[in-house]
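S.K.: Structures incoming, each one as structure tokens.
Read-outs throughout are calculated quantities, based only on the coordinates presented, and are distinct from any laboratory measurement. Computed from a predicted model, the values in this text were never measured in an experiment. Cβ atoms are built from the backbone, for glycine too; each structure is taken alone.
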Structure P
Amino acid sequence: MREEHDFRGYIHLKTIPDADPALIAEAGRYADRLSVNIELPTEASLQTLAPEKKIVSIKQAMQTIYTGEQTVRNEPRAPRFAPAGQSTQLIVGADDTDDSTILHGAEALYGNFKLRRVYYSAFSPIPNSPKSVPLAAPPLMREHRLYQADFLLRSYGFSANELFEGPGHLALDIDPKLAWALEHREVFPLDLNRAEPTLIARIPGIGLRTTQRLVDLRRERKIRFEDLARMRCVLAKAKPFFITSDYHPQQADSTSVLLREQLRDRPQPQQMGLWG
């Protein structure tokens, strides 16, 4: 496509774990991104549900891609190699692996192979599925929470250990950043005119772009409550966790249990089935 048809669009190629390193190197010359799907979060799960796959060969392929990326980065004259990096996919809910194990595994992949993204795909059973897999799909909200937590790992400086005190799942009724804030009330409320930017970005309802805008603004004058409204922060979630020159939260002394009840995501109305 690149050479014969002069295609200049985006190409994402998926490689198989046992692919010849020379083929992976050639694929990297033409593809923007390469991926090796790890599919299941643990080696035990692979042995049970996908015995033809081996975690060792999967990681060897990831290492080959990572080496190709590093070669280009360190040698300016090296041939083009997958400039959009590599990614992988994990199936969620096909076994009993918890979210803590999944996100600690993702964190290791980001650290060891510098993956750009880990994608999470909720398991979907099909008719006549084998008894080795669940009969029902996991809640779609679980997939959504994993993506939110993954974003905290990649962009907000969180670690998996901060999101989990031990084994377990992410809460479904509140997002992971709010869950962390409720568990660390000693940090809040933060004075937006003095707090470190990394901590401001940990306030629920305030994102990275807004954090930078607030830091830029306070170089000129004191931040006021109306500034956050103007920046379209999610004030319903953010209000208990910050202080400005003209605002102090009434909920500062509220318990985390009460705040969770006030701030949790409410179930969206569902269209009823025709037959009840």
Structure Q
Amino acid sequence: MGKEIALVTDSTCDIPPEWREQYDISVVPSIIIFGEKQYVDGVEMTAAEFYQQLPRERVHPSTSHPAPAAFVQAYLEAIKKGAKQILTIVVAAAMSGTMAAAQEAAKLVKIPVHIIDSCSNSMGLGWQVIAAARARENGGVLADMIAAAEKVREKMVYFVSLNTLEYLSKGGRIGDAIRLVESVLSIKPLVYVKRENGTVGVGLPARSRKLAIEGLQREFFKNVNTRTPLHIAVLHNNALEEAKMLAQKVTETYNPTELIITIVSPILGVHTGPQAIALCGYSEG
């Protein structure tokens, strides 16, 4: 049996598969495009396969957000399982057309669909979905689920250390001048996602991988309240061993209530490139 309030998100959420199953979360996949070939994110191509293929491709891949039909399918499946309402939480509208697709689909089904802009991606989105799911597990109604997600979003801190600007450059996200600066200085850029609107800000870069990961940890914990329980995700673009080492340091230093390590969706990896690593999470207080 399904839930009376179904919970739907998109494949940029990076929620571990076991949590998707445990909390009965429906995930609508985006599309990965390599030249003439298209792959359904997480279904026809895994994240690990994507990052292995990415450096070998001569043509830079692109992505496409889910079509409204994909959301309609998810909504109809939820209705078939007994849903009376649907809560949909998606990747930031500032980053993708996914929210517009979800809204179009909502017009085509016969039960109320409530759609929330997470103003984030990856586990910045995923933590909000998990908070809503846990509120539902605790007997909460729709308003409780929305409030839980919003509370998490208000506390979200999300920093990403890029190993290179090459993939942002290929995707047309930065100018050639900045790309030239990177090639001369060998900098490791640091970026962050603004929780109020889902746009991206720029932090201080580093000159080496080691310094970059140290800077990532320093900036993240400068912006989160370490005096209250912490929920943290260590995210990586096929850099598992470094992610494990970072997770160990975080655990030893800050003893978070909850810490997970998860690989980042190809939909985001197209722009951030192999070996990017991130900290994403929130404090309860």
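S.K.: Compare mean count of other Cβ atoms within 10 Å over residues 33-40 across structures P, Q and report the one with the greatest value.
M.R.: P
S.K.: Right, another one. Work out which structure the value 7, 29, 36, 21, 6, 1 belongs to, where P(r) over Cα pairs in 10 Å bins from 0, in percent was derived from one of P, Q.
M.R.: Q
S.K.: Who wins on relative contact order in percent (Cα under 8 Å, 6 or more apart) among P, Q, i.e. which is largest?
M.R.: Across P, Q, relative contact order in percent (Cα under 8 Å, 6 or more apart) peaks for Q.
S.K.: If you don't mind, another one. Looking at structures P, Q, which one was P(r) over Cα pairs in 5 Å bins from 0, in percent, for residues 193-264 alone calculated from, given that it came out as 3, 16, 29, 27, 15, 8, 2, 0?
M.R.: Attributed to the structure labelled P.
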